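Listed after this line are the structures, all set down as structure tokens.
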Structure P
């Protein structure tokens, strides 16, 4: 069937189509025009109240929108309502049915596709998704105050790079003491390999990771092991290859982000784009069954509407949690130290990524003061970060954004801060993707992570650090457009010029393979010793003894002369030597040693000298 023949079709064409397995209901309008409280079933393919396959596509100002079924002469014409939503229904389509959107005579994948089996440029697939029941026996989710977060990239977490293979490792994470797994973005992106932040099909599980039964099995087992699973989502831009939303509606607007045009939430036809992303949130939380979302770079989501889209999203997530009787976690990557991100009168996230403690610890221990570390490097920065969360609090010039950035962290709650020693960005955006332990050694890495756990904030690990992984986490992509490949190469060379080295080629498969975790390291004697240390830290944190989530109860003192920081809680005392040299230190009476970073001598006692770059933890005798 050619495009001319398709344009010449009339509703009469559908008479008798039932014999081919498709029944078209030209009267079905797909429900209410716009229901902010329940947007999910109004976007893309879904099953309507009558049990039919229904489609709803936002494409204002288009002449015609139809569903064209791959390998079939059947076509479903959609009708347009006054807001620009095209809709129609037919008899229930079997799982696996491939289809295209035909818009003004041109074929496109569905931006709301649930699966792209042939990649982001291929046809979309009708997909039955079995939701993980939120009423799993005794499962009510994990509170933010109980979160020990583990950031995981599916493609490099195992040699296979699949959800099925990752599921086999969940018992290890539970044994470590992890309570929340954060998956880097799963939305379909071009090619096989990517960090996930170039997604273009926001509803579609990336095909290289597996299919929905694999994702369901991952979430179900995590719940059975007592772990929540949250998903990283990107609502600030679309990837540069395979984004077909512009053929339907103005999904982006002329406002710049570091990755291209910003999403249009507030200008021409912005209501339809809001509906798309609200539906996406509801889809991942309710239909797929995630326990929450981590939202990427929300400071680059621009919206001048009376109610900001970020507040609409967090309100919807809260309603879902209340309706289903479970915890739904919402974490923002804002990185502007704005206390209103988590304020109930602001965006109302439960927590936000707080980089200042990482930057302060890393800059001081390594001497690196480039890029974001240029705002740090003083001993007092570590003390302030441990005390208040925000070092950049509006009182200091911030060199990257060239402003007095931030607000007073003392006006926040401790559990509103997610802190880390390293994450995918802060490892992967280094020239060689090197981890702290690989470049600066085990002593400084363990000292740094002890400071993170001794803080009153919510700790997050980056996959592999729990056993001292030394493999890099490089930047990698798999674009097919040569112009994009060349642009990435030039951009990486420019961005990494400060390192004095050529960054590995992001589009070469070798960069992806080199970034996979190494099982041999995990099972080595040193790897096991580091793993045991992390497990002990996590157990202390989960008990509430180490770093309780109360900034008033955690007393931080720093000595510039010795470079020793003490972090005292009601039940524990952490002594951290940020000097390379041994330092004299007298432990106050009434404390006994329970954990330290001298892994070669686990039974060692403490005299009056603290080794260089060492951490010792004491409890009440």
Structure Q
């Protein structure tokens, strides 16, 4: 029965909705309301239960005062017969009603709200962040972004739940206490009023300071996490340059900043506790003194003294709790505000309303007067990365992009994949402007192998299957064989004892060599078998023998596909149908390898002549080496 009840509450709100993730509001309260809206019914139930529990608890203290008065005037023989129904009522209230209401309130909070609330926010925020542009992730620490997503979820949940509890429980409790004091004698409320005034000014002085410091701590936590994750993800570089001590200092610098913010916060906390303890001692003493004075003046009974002192003592504990809850609210507001700045950002690259799937029938690609400059307006024609590019690639044509570093070769690939939107002009695939088709289908129609290959920290099978999720294990193994990856996969063993295709490759594939990662990436693209293929230095990480073997399979893969190959090592693309030579974002030469070599004084001929070790060497570096 209990399990059924718990599951019903846990399943009231879907923690993992399939709805398209939307951008949350950019204001703190708007951000909170955006994620809290589905939980309003449960929050209202929690509010009502808290109000009921607070009123009953005050009434129980009042009843204790009545019991004292009754005992002082009754005899053992008459007490039970005269007051049994009253005693039974309050007994039922304490033994049945209060435990039941507390149970329902706890279940509503723990099963209905606490787990689902944070998880739903994390799910929606994570899905929204996944759809951010590549530029966003280039400009952010991965660890920092993940920390913001995790912390903001807890911050939103705690703000909403603490507000519900503080408003319902504390306000109703104190209002009920005030009414109960006044019903005995209005003068009993004077110490409470004085205490409330002092409490208000204490909060006004300390809580905003706690809030500002909490936001600073949230910033410092994100900074430190970002620094540590940055070090961990670049561990080969740290080891290669023997900079462990340097990274110690880098992390310590952030940790010192964070610790100083903690010290400042704890000083305020200690001072706040001291002020609150002083207030609590004063109100207890004043209430007891006022109650005894009124009793001596025959204005109240002994039971009223017991009730007043007991309730004030209970309020002291609540006062500590309430002040820390309010201080925690400011801390949570800081965490949420910190998360808003990262999560609530407009997507830079979005699908147009009603975007249709890309249908690749032939694979013709046209760049029509394309201008592009990272982060600058289209009207800014200074130092354009891509400057008025017009290029047509026929269906099934194999085109090699050649040029010095910075000529815009890889940028063309990024624009074709729509990692960035063009500043002006258009890119057309089979008559369809890629700006008007869905990004998922666009990238699903293009296979890419890059020089800097990173793999997911999952099994080899999962990494290759990324190319086509519905592929069978036999198809995965066949792709690995064509990429000559099966040779090393058979010998893989990870720290957990998983072997071969089930072995995990480590973060970004660090457990594999560069050449091994490249072969897994090629197997992945072979499995994908997309109609358009981009090769960005696809075999640069391979040794000559393996490269020669894989080149044969790449040529097989390229059959019937439109191919754009980017290379610094010209020998790898010399056999392409056409070579396009770029310089400063423009096409300056086109033709076959032989045609371009025949152009005396041409850029391609010059680059071919000046190659060293298979890579292009800028003229200024060449001169320096000669000198």
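Nothing in this text is a laboratory measurement; each read-out follows from the coordinates by a stated rule. These figures come from a predicted structure and were not determined experimentally. Cβ atoms are built from the backbone, for glycine too; each structure is taken alone.
Thinking of P, Q, which structure, once Cα Rg over 2.2 N^0.38 Å is computed, gives back 1.39? It traces back to Q. Consider the structures P, Q: one of them gives 4.2 for distance in nm of label points 7 Å out along Cα→Cβ at positions 495 and 591 as calculated from the coordinates. Say which. The value was obtained from structure P. When relative contact order in percent (Cα under 8 Å, 6 or more apart) is computed across structures P, Q, the figure 14 traces back to Q. Upon calculation of helix-only ellipticity at 222 nm (-39500 (n - 2.57) for each DSSP H run of 4 or more, over all residues; to 500) from the atomic coordinates, which of the structures P, Q produces -19500? Going through each structure in turn, the value belongs to Q.
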